[in-house]
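Pasting the structures here.
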Structure 1
Amino acid sequence: MVASMSQAKPTTRMTPSPRFAVVELKGLHGHERIRPALLKQLAEQIRRDGFLKRPILVADGDFVILDGHHRAEAV
């Protein structure tokens, strides 16, 4: 185990760059419980602004929602 960050060795492992695509919402698979109060607040914000400020992030291939369950439900 590394005792401090100064002793950590740099790694060459790279993560893939995110890809952006427009997909059908009905093809997304959520796995989190939706909180009604948050959903209502977010839907009002989207209606007011006219767009999503942050994209919905999904796993490549199976379209499981990683971040944005409430955004997906609100639109």
Structure 2
Amino acid sequence: MEIFQYYGCDWLVMIFTFLATYQLGSKHRYGFITMMAANICWATLGILTGSIAMLIANIIIFCMNLRAYIRW
């Protein structure tokens, strides 16, 4: 098991997701921006692992986070 098998993208996902959850829990609008960064990393991870479902899901969730940010 290699720690940087996916070029650190999985580590970025973890950091961005934790940070976004904290920001949104503290009622900070920028949590949606942070979560969109996580979605980009998730989509990249989907490409690296060959998971089309992960890629599609995170494109859709990215759009939902963008909508939430705009409507805040």
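Values computed for the structure shown
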read-out: Origin of the value 2.7, where distance in nm of label points 7 Å out along Cα→Cβ at positions 14 and 54 was derived from one of 1, 2; value: 1
read-out: Among 1, 2, which structure scores highest (criterion: mean count of other Cβ atoms within 10 Å over residues 38-45); value: 2
read-out: Parent structure of the calculated result 15.1, given that Kirkwood radius over Cα pairs in Å is the read-out and 1, 2 the choices; value: 1
read-out: Test item: helix-only ellipticity at 222 nm (-39500 (n - 2.57) for each DSSP H run of 4 or more, over all residues; to 500) calculated as -8000, pick one of 1, 2; value: 1
read-out: At a computed 29 (relative contact order in percent (Cα under 8 Å, 6 or more apart)), which of 1, 2; value: 2
read-out: Computed 2.7 for distance in nm of label points 7 Å out along Cα→Cβ at positions 30 and 46 - originating structure among 1, 2; value: 2
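Only the coordinates and a few stated rules stand behind these numbers; no lab work does. None of the values given here were measured: they were computed from a predicted structure. Cβ atoms are built from the backbone, for glycine too; each structure is taken alone.
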